[in-house]
Structure I
Amino acid sequence: MAKQIVFNNTARSKMLRGIDKIARAVEITLGVSGPGAVIQHRTDGFPPIYTRDGFTVAHAITLNDPVEDLGARILRDVAGAVSRRAGDGTTTSVVLARKIAQGCARSLAAGAHPTALRQGIETAAAHVSAALRERAVRTLDRDLYRKVCRSAGKDDEATVDRILDAMAAVGAHGTVTIAPGRHLDDSLKITEGARWDQGYLSAYFNTDRERNLAELENPYILLYDREIADFMDLVPLLEAVPERSRSLLIVAENIAEKALAPLLLNHVRGNFRAVAVKPPGYGDRRLDRLDDLAVLTGGRACLDIYGAKLTAMTPDDLGQADLAVVDAESTTLIGGRGAQSAIEARIRELAAEAARIGELKPGHGSTTGNRQLCEELEERAQLLRGRMAAYEVGGVTDLAIRERLGRVENAYKAICAAREEGVLPGGGIGLLATRSVLDELCFDDPDRQRGLDIVRAALAEPLRRIAANAGMNAEAIVAAVLAVDDCAYGFDAGRRCFGDLWELGIVDPVKVTRLALENAAGIAGTVIATEAVVYRQPMAERLPDAEAVAEWAAATREDPRG
């Protein structure tokens with residue numbers, strides 16, 4: 001396929017225009033008073049999607065100009081990374097990236113050097129991130145968690161207490177899964193479950209494209225310690241499981257490409273529902289983890305050390321659970337069907353082994369090795385005793401449920417982020433208060449100093465956008481906040497008043513704010529350092545010769561005879 005190349009200012013300006021276009025659509029959702037956006041569903045006949053989530057809006061936009069769309073794609077991907085790691089802060093990162101990019105465009109037009117400008121931006125962002133960590137409040141109680149949840153959930157207090165109850169029930173190491181419900185009201189169910197950090201082997205296993213995850217209700221679970229090299233080895237199970245109207249979760253060391261392809265093809269076509277993931281742990285420890293999962297799910301692990309063969313496995317040998325939720329990074333089993341007595345016996349065995357290792361005298365083995373073994377045993381015990389909370393979001397219509405679902409997920413992830421790094425005053429004040437840190441920095445290189453000044457100006461942009469979305473004079477609000485020498489003094493857009501944000505209940509997790517700034521600075525640095533863009537030439541611009549028609553057919557999987 002033919003390629004086009006654009007250079008220098010043309011490449012940068014088009015990418016910056018793409019960032020500006022997507023930011024204008026996303027920034028309206030910032031703040032509790034921010035309005036929403038209606039997005040046409042990708043499938044004809046389905047109702048549109050109403051959302052107040054910035055990442056959802058950004059992910060739905062594709063620009064006609066390929067170079068502009070590359071800039072927009074960079075912004076979408078980074079916003080997605082912030083959403084996955086912190087749950088909230090995607091709109092803030094987009095707003096900051098746009099402001100920094102605009103400052104860079106003006107500086108480049110004035111003759112600034114891109115590399116020096118980028119260095120100044122990165123240095124300033126690093127100092128602000130360090131200041132955010134230092135100012136964080138890490139002593140959190142239920143009241144502070146409630147404030148974090150309220151801010152991230154767009155002031156939806158109806159769900160705050162239920163989320164906090166769920167997190168209190170599952171403990172520090174438990175997991176809360178959030179899914180669309182089937183009733184008018186929200187519901188919460190606490191069950192026994194397990195979670196490990198291994199996602200699906202292919203994104204084509206997704207059963208929910210909007211949330212990028214696969215859900216299997218009442219699945220059978222195959223536990224296998226080797227690579228599945230031949231698809232035919234799975235055929236007996238794949239024929240028997242659908243006959244019982246069940247799905248299959250395959251937990252295996254790996255699946256070879258020639259076996260994965262037909263598995264995906266049948267899954268996508270709906271012939272059966274099966275999802276493949278890797279087991280928890282690494283190396284030889286995976287055998288123990290598979291054995292633990294067998295106890296938890298009431299099945300039998302197919303392990304090579306016991307001479308077990310995959311072709312000899314039957315549905316009666318498989319584990320079972322009430323629900324399996326798999327995304328790109330983790331797998332969660334809810335309601336394992338293993339006998340409680342067997343699970344408790346395995347936990348006692350692990351505790352006794354950890355105690356035996358902990359009592360070893362100095363010189364008997366490696367100190368760090370013994371500690372590592374104890375930590376590994378504790379992780380295995382936690383996998384077995386972990387509790388899961390299933391939160392189902394209710395609503396009147398599918399449209400309302402989907403919109404609330406995003407807000408509830410953001411609120412939950414924001415609490416998890418607050419638990420990791422602490423909290424700061426929200427409403428854009430956390431960033432604005434760190435401007436004093438940059439006042440202490442000064443570069444001899446004027447271009448690096450310009451980069452620092454660009455970041456300093458951008459720190460006020462979230463507050464300015466929140467005020468504008470609330471229908472207020474943005475410049476007047478920023479000036480009023482800066483006039484008071486108090487790091488907690490800010491503007492409450494919901495009540496339209498000034499005051500101490502701790503007392504007003506407006507707080508943000510430090511992790512959310514920090515990631516938003518770091519990723520925004522990274523986007524701008526990437527764009528301004530771009531000197532050439534290579535992209536595919538659209539088919540419509542090419543001559544309609546036989547070669548072009550054949551290439552178009554191969555690229556689009558369409559029949560050229562149509």
Structure II
Amino acid sequence: MTQIFDDPADFADEALDGFTAANRRYVSRVDGGVVRATASPQGQVAVVVGGGSGHYPAFAGLVGAGLAAGSACGNMFASPAAGQVYRVAQAAHNGGGVLLSYGNYAGDVLHFGQAQVRLNAEGIETRTVLVTDDIASAPADQLDKRRGIAGDLTVFKVAGAAAEEGLDLDEVERLAVLANARTRSLGVAFDGCTLPGSPAPLFHVPAGRMALGLGIHGEPGISEHPLPTASELAQLLVSRLLDDRPEHPGTRVVPIVNGLGTVKYEELFLLFGKVEKLLTAAGLTVVEPECGELVTSLDMSGLSLTLLWLDDELERLWAAPADTPAFRKGAVARRARRDVSADAAAPATDSERPTPAAAALGRHALSAIAAVRDVVVEHEQELGRLDAIAGDGDHGIGMRRGVEAAVAAAQSAATSDGGASVRRILAAAGEAWSEKAGGTSGALWGTAVIAAGAALGNRDRYTGRDAAAAVEAFASAITTLGQAGPGDKTMVDALLPFRDAFLTEISGGAPVGRALAAAAAAARGAADLTAGLRPLKGRARPLAERSLGHPDPGAVSFALIAERLGRHLEAEPMEQGAKA
């Protein structure tokens with residue numbers, strides 16, 4: 001259990017500050033993560049990695065010569081926000097383009113994808129290579145659905161070494177794709193991990209049992225087995241990975257025995273010895289293996305085995321020198337330091353003068369966001385427990401971080417000189433929500449709040465049709481960005497009934513308050529029905545059976561928010577200038 005912190009909500013940021021202070025030879029802090037503190041040749045491809053905090057040495061510990069140029073660092077087990085990824089990539093860029101690489105998780109795909117679009121639009125050529133090494137998360141014919149675990153290291157190392165050789169972006173991308181295609185991993189857990197400030201682990205494994213196929217965000221395994229001996233565990237891991245070997249694998253392989261947090265090094269070494277014998281007996285040649293903590297999961301009691309199947313190119317790049325805080329190979333000459341303290345870009349000024357109606361609606365929007373914060377804080381632990389059944393347990397804390405940041409940003413916008421329209425207030429709230437929450441829910445809620453504000457704009461008067469347009473914009477942003485549909489067991493299963501009920505009431509002439517009450521009731525009923533669904537999206541998908549009988553946390557949190565907004569509107573009617 002993580003014991004050392006002041007405020008659990010600040011744990012990731014404060015840990016990253018301390019990491020940077022302790023490793024100033026290697027890394028410099030930038031807004032959103034870290035970049036190399038040393039100079040790289042002009043025109044070198046910048047390999048930018050990242051993901052949630054809680055996995056050290058991944059991801060910040062892998063920044064340095066011969067490996068990553070920068071790392072975007074999210075909150076605990078939560079994707080970094082698109083803005084964080086963008087700022088880290090911009091700081092790391094050295095004229096040769098950017099390769100983004102990260103594990104295949106929905107939140108990371110959303111946020112890194114948004115950052116890639118922005119970077120390309122600004123003339124910084126950017127590509128992406130997803131890591132999909134975990135054989136437990138999808139069958140062999142669905143490699144694109146597999147998640148990334150300790151195979152992150154092999155892909156990042158090959159890409160970083162290729163960039164260090166001076167290869168162009170096309171070649172760095174090709175070799176990273178090749179490394180991913182030839183990497184396979186499988187993990188086991190003996191007990192779960194505990195998020196900072198949480199009273200209990202995200203899951204427990206019964207005494208005398210072992211969970212097979214766990215994730216690195218506290219996701220439980222896909223099956224449980226009697227606790228094996230070390231020889232039996234080695235046989236299980238090696239045989240499963242050999243059965244899933246890539247096409248034309250060859251006979252040279254890099255094995256990586258990776259500790260997930262609390263398994264001691266002596267135990268890892270003992271297991272590695274047995275793994276090495278099995279690989280040799282299978283006619284394979286072991287090349288430059290690794291054994292230790294490389295991609296962890298806080299204090300999880302567990303480990304994983306990764307195999308990278310080599311060809312001549314991959315062997316050269318895997319063996320190439322690297323010098324980072326947590327991973328070193330060979331000898332790298334000392335390099336000059338670089339100055340990453342560029343002047344911050346001046347914030348864009350918003351000269352919009354809010355209309356009285358838009359200012360009044362903006363004040364009500366601020367009050368409504370505060371009400372949303374209250375209901376999220378009230379149910380934070382409940383949402384976390386629900387999310388931990390088949391996910392990583394961070395939904396409650398992520399929603400709280402996001403909505404608290406949204407309230408602070410909305411208050412700042414509302415008290416600026418001249419006040420602010422509802423559009424400006426919701427834009428500030430949405431950007432802050434996405435930035436601080438991270439993860440899938442942060443991207444979705446932040447984008448949707450911004451879209452709702454844009455739909456409301458800065459008008460002289462507002463009617464029920466404007467409220468309907470805002471609800472439609474909110475829902476469209478969620479479905480377009482998240483690519484989820486009805487029955488996928490996501491927030492969408494509560495959102496679409498909410499939207500449909502609201503639009504029906506408004507089209508029938510109902511006032512906004514009555515429409516919202518009807519829509520909230522529809523959302524609650526639909527959220528309850530998700531208990532009977534199997535998740536088809538997100539981190540819960542590999543544990544679909546475990547989630548049966550439990551509603552989706554995203555659908556539940558949306559329904560709770562809708563209900564609280566309905567009560568809020570009843571208790572605090574909109575000001576006259578903002579009424580529909």
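I, II: which one has FRET efficiency 1/(1 + (r/R0)^6) of positions 22 and 86 (r between Cβ atoms, R0 = 25 Å, to 0.05), as calculated, at 0.40?
Answer for the origin of the read-out: II.
Quick check on the output: 46 is percent of Cα pairs over 23 Å apart, for residues 118-269 alone, derived from one of I, II. Which one produced it?
II
On mean projected area of the Cα convex hull in nm², for residues 262-517 alone, which of the structures labelled I, II is highest? Each step should come with its number before you reach the end.
Numbers: I: 24.8; II: 21.0.
Sorting by mean projected area of the Cα convex hull in nm², for residues 262-517 alone in descending order puts I first.
Going by distance in nm of label points 7 Å out along Cα→Cβ at positions 14 and 534, which of structures I, II comes out largest? Don't skip to the end; give the middle numbers.
On the way: I: 1.5; II: 4.4.
Answer by largest value of distance in nm of label points 7 Å out along Cα→Cβ at positions 14 and 534: II.
A value of 55 was derived for percent of Cα pairs over 32 Å apart; which structure in I, II was it taken from?
The value was obtained from structure I.
So distance in nm of label points 7 Å out along Cα→Cβ at positions 134 and 214, computed for just one structure, reads 1.2; which one of I, II is that?
This value belongs to structure II.
Matching task: 13 is the computed value of relative contact order in percent (Cα under 8 Å, 6 or more apart). Pick the structure from I, II.
II
Any read-out appearing in this document is the output of simple, stated calculations on the displayed coordinates, not a laboratory observation. Keep in mind that what you see is a predicted model, and the values were worked out from it rather than measured. Cβ atoms are built from the backbone, for glycine too; each structure is taken alone.
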